[in-house]
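So, here's a batch of structures to check.
What follows draws every value from the coordinates through simple rules; no lab data is involved. The structure displayed is predicted, hence computed values, not measured ones. Cβ atoms are built from the backbone, for glycine too; each structure is taken alone.
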Structure I
Amino acid sequence: MFLADQQIDVAGIEFIANANGEAFTYDVNTNTNYNADAEAKADIYGMMKLAQFLGQELNES
């Protein structure tokens with residue numbers, strides 16, 4: 001909800017979770033560095049997703 005409320009479409013969210021699984025956000029970046037190891041593990045690549053998103057935005061305008 002926070003990102004939508006702030007009209008932020010692209011961001012990196014850094015958080016830590018406690019033993020109960022509660023997440024606490026400590027940083028929000030709209031211009032971020034991507035973690036190559038995390039991307040490979042998730043098979044999701046930040047720059048590719050960003051390019052796809054921006055391409056869709058361009059096509060809709």
Structure II
Amino acid sequence: MATNDLKLILRKSAIGSTVKIRQTLIGLGLTRTHKTIVRKDTPEIRGMIAKVRHLVDVEEILC
């Protein structure tokens with residue numbers, strides 16, 4: 001069974017954001033602007049992305 005991955009890119013700075021949003025970005029592993037990471041597509045990760053969708057770009061990667 002193939003699993004999907006998500007490619008996340010932090011496009012905007014977290015400066016001026018609330019503490020919860022900054023903690024969510026750190027939890028995802030996005031610590032610097034323009035950093036790119038790949039995470040498994042799980043409901044938990046999708047929920048975190050929903051909180052910071054205005055700061056990140058998301059692409060699906062089919063494995």
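Here helix-only ellipticity at 222 nm (-39500 (n - 2.57) for each DSSP H run of 4 or more, over all residues; to 500) was calculated and came to -8500; which of the structures I, II was it taken from? Going through each structure in turn, the value belongs to II. The maximum of mean count of other Cβ atoms within 10 Å over residues 4-11 over structures I, II, that is, the highest value, falls on II. For Cα Rg over 2.2 N^0.38 Å, the calculated result is 1.32, so let me know which of I, II that is. Checking each candidate, the match is I.
A value of 23 was computed for relative contact order in percent (Cα under 8 Å, 6 or more apart); which of I, II is the source structure?
On the way: I: 23; II: 57.
The read-out comes from structure I.
Out of I, II, which structure matches 8.1 when mean count of other Cβ atoms within 10 Å over residues 20-27 is calculated? Computed on structure I.
Comparing mean count of other Cβ atoms within 10 Å over residues 36-43 across structures I, II, which is largest? Between I, II, the highest calculated value is found for II.
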